[in-house]
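None of the figures in this text is laboratory data; all of them are computed from the coordinates on show. Please read all numbers here as calculations on a predicted model, not as lab measurements. Cβ atoms are built from the backbone, for glycine too; each structure is taken alone.
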Structure 1
Amino acid sequence: MPLKIDFRKYSDPEKMASDYLSEVFKNQKIEYPINPFALMKREGILFKFMNCHNLEGVYIPANSEDDIPVVGINYGRQITRQRFTAAHELCHHFKDADKFISCPIDGIKNDIEKFADRFASSLLMPRSKLKTQIDFYRQNRKDGFINFDDVLQIAHFFGVSFQACLYRIAYDFNSTFINESISEESIKQYAPDKQRKKLHLTHLKLFSDLLDCFTEQLNLEQNKHAFYVFQNKYLFNDSRMEGVNVSIEEVSEIVADLRLNKQNSQYCKEENEAYLSIAGHYAMYQEIFKEANRNLSIYDIFILNRKLFSCYPNPNTGGLARRSNTLVMGTKFETADYRDITAGIAELDKDINDLNKRHNELSSSEFIKCIARIHHKLTVIHPFNDGNGRTARAFMNLQLVRAGFLPIYIKVEDKKDYLEALSLADKNQDYSALYEMFFKIMIRSHVELTS
């Protein structure tokens, strides 16, 4: 949709942001937090997440009338920072559409970068709405001041970082509004990220908004080299999650031999249990990418588990439901009684059938939330004697791939957060941490498979 305003003439970033919001929303009520990714899509900008290293992002102009501008955003930064970068790059699109611009994380900023920062801050936190928020919290305080907890709540409302919100209030309004010492040391002592968790504030809405603008780029594209790289990382991390002691180099060597020699691979005949585990894990991974002409069923987990143990001396143990109760060491959630496995599996299959029917009606974020809930329920049912974690995560990937999404894996260093997220879902039926983790991993998977 072509803009009616020539923003290249603006010298006031606050006025520019205000006029742009008026142009976009007209007489509609603005819903907060504003989604800068949706605004970039509206302007015909392709945005990608990249390994930008020391950059927040880059703006790459269109080369011709048939080309489109591209924005690259550092995927390693927090979602609030990524949103700010998106708004910042939107300014470059309006003001500097003929220039290639890289935006550093640190260092002295030139006037162009300072202008774009001011625009981004004004776009995400419009002055009048920010003043309304400040006044709301001030009126609830006897002394008329706001404190850091209030600032954190205001930052959450706008979907920005604590620091970005604090500095805008302090410098664009009046620092006397805040009954706190404003310095890097005071911010560090306050520890906004820890405080955010204490107040049960999540970034779930921000990630949902992002993913729903990013669906096309999360679609699965067959690229053999990318999948070989991903496969090695997946097998390494997923195996290490379960305590299999192998290096990434060993995994790469085993996978290469299996790919070339298949069932005649030396690793299918090894006495080393770790190598046999990787070989079976590889067979299970191949099952995920098999062509399928039928709808997905929960009973596919039995095929996956059978594949996982297909290289063991007694492969018939795979794919059989456990017939006793078990204590899972290192977890923070309880597994189902073995007598409830059949009923639990049948109930879960109803969820999957319902998801298959509603898939096209759901946004990407809602679909992935459904997969996260199914994944949690499967870990609680814990249907097998061994390999439950690997099988449940493989089934999660089976669901994603069949739905056209990229596969994902959880890094071994994120195991603690993963188990805590499952525990939170188990004890409190609170899936927010699990959803947020899956959303982050979806973005990382995109970067790894498309870089």
Structure 2
Amino acid sequence: MSAVLAPAAGMLLEDAIGRARDRAAFSGESVAVCWTVSADPHADAVAFFAEADATMPRTLWLEPAREFALAGTGVAAILPSGGEDRFGAAGDMVRILQRSAVCGAEDGIAPVGPVALGGFRFDPVREVSPEWRGFPSALLAVPETLLRLEDGAATLTVTVLVTSESDPAVVAGGIERSLARARSNARPSGRPSLSAPLAITKREVPQAGPWKSMVAEAAADVRSGKFDKVVLARSERVSCAEEIDVAATLHRMASSNPTAMVFAVGVPGAVFLGASPETLVRLEDGRLRTTPLAGSIARGETREQDDQLARKLLRSEKDRIEHDVVVGAILQELDPVCLDLAPAPNAPVIVKNRTVQHLATPISGRVRPGVSAVDIAGRLHPTPAVGGYPSEAALAAIRSREGFDRGWYAGPVGWCGPGGDGHFCIGIRSALVRGNEAILYAGCGIVADSDPDTEYAETCLKLKAIGAALGVV
């Protein structure tokens, strides 16, 4: 008998499939079977993602600082992709799948329930532009095969949907074949290849003047009381002589941003990837954490200069106002679904990334029973840190002024597992890659006394960092 069929809590693989078939017959709905085995603890999650079938959705979530990774390939189930309540519909489907799933594992391994990974468009109302084809309003999928790296251990979980008509022997054979392929791909890749810098054959950068004028007009709108804050973004397109190396890009992001959340969502022909510094929601055992960032300044060339810039940011009235708007809005949104909700007493604090420093306020609390990470993401998005405040007025200004489709830029990206636990970041410090072309995105929060030249310089700094990660010169 193969290791895949070894007993897990007294249950063989075919027993698990038979139990799922019985549940499917009773409910009239498909039921997920999740089967988990051990994997090489030194497996490279980035390589696992990069080598997956690019004609199917694939996902990566990587937290270098705590050596945690999820990499999903193939699709067992895709959750609702649109509608007015896209977060609510996706959250409900996650709960239904997880509640009915039959989970087993090889001997000595803890069973793992269905984990859904993916993300959401920033603005579901705006018309989808051609470059964002393949990225729907919501794409949250349970992968057929999931590699999980945590606490120095690694597992592989294959998930399949079983109906009342499924043949347990046939399903078991398919699971075994999937695990064999996954184990072959879930291996150390050696020293990651970071590839040589790519030569740019074409660069499209919108003129600075109109963007700065847009910032000045938005600041005037804040002063006149139309809204308290609006976040304005811009994009830059590059074409390279060769195809952009997605794996090398992700490795560079992880090594240069160890405290960030490195993510990638691949659809046929394209990958949206980034290294976000901002947690939208992290939910673990009912405990919620979110860390809004708003207010930015550059890093210094020396430690002394770096500290001086940090102190300048903490003293900046403009940045503190921008930051307080974000924190206040998040506390207001979370209060109905949380208990003991409170910001950290010493906030705001400075969070340092490779090229930028931010004001940050950690917020924590306990969620009420039945609330999931997807539910919280839906309540918070778009936060004032990426949209503005009040939300509807700020979104109207973004739609009328920015002149391009953000797509998934600044939307929630992440995962949700059993019990509602999960982690979503805001999809910033990001780019959309299609072969040898990429679109880079960056934005800034605009308040009453925002200076157009300063805001433009901030976006240049952010775009430069993304370009460096992509390996373009």
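With log10 I(q)/I(0) by the Debye sum over Cα atoms at q = 0.14 Å⁻¹, for residues 71-118 alone coming out at -0.43, pick the structure among 1, 2 it was computed from.
This figure was derived from 2.
Please state which of the structures 1, 2 yields -10000 when helix-only ellipticity at 222 nm (-39500 (n - 2.57) for each DSSP H run of 4 or more, over all residues; to 500) is computed from it. Working through the options, I get structure 2. For FRET efficiency 1/(1 + (r/R0)^6) of positions 167 and 199 (r between Cβ atoms, R0 = 35 Å, to 0.05), the highest value in the series 1, 2 is held by structure 1. One of 1, 2 was used to compute Cα extents along the principal axes in Å, and the result was 73, 58, 42. Which label is that? Source structure: 1.
When FRET efficiency 1/(1 + (r/R0)^6) of positions 103 and 223 (r between Cβ atoms, R0 = 35 Å, to 0.05) is calculated for each of the structures 1, 2, the largest result comes from 1. In terms of distance in nm of label points 7 Å out along Cα→Cβ at positions 399 and 423, the structure with the greatest value among 1, 2 is 2. Source structure of the calculated read-out (distance in nm of label points 7 Å out along Cα→Cβ at positions 215 and 343, 3.8) within 1, 2: 1. Check the numbers for relative contact order in percent (Cα under 8 Å, 6 or more apart) across 1, 2 and tell me which is largest. When relative contact order in percent (Cα under 8 Å, 6 or more apart) is calculated for 1, 2, structure 2 comes out on top. One of 1, 2 was used to calculate FRET efficiency 1/(1 + (r/R0)^6) of positions 31 and 351 (r between Cβ atoms, R0 = 41 Å, to 0.05), giving 0.85; which? Of the options listed, only 1 reproduces it.
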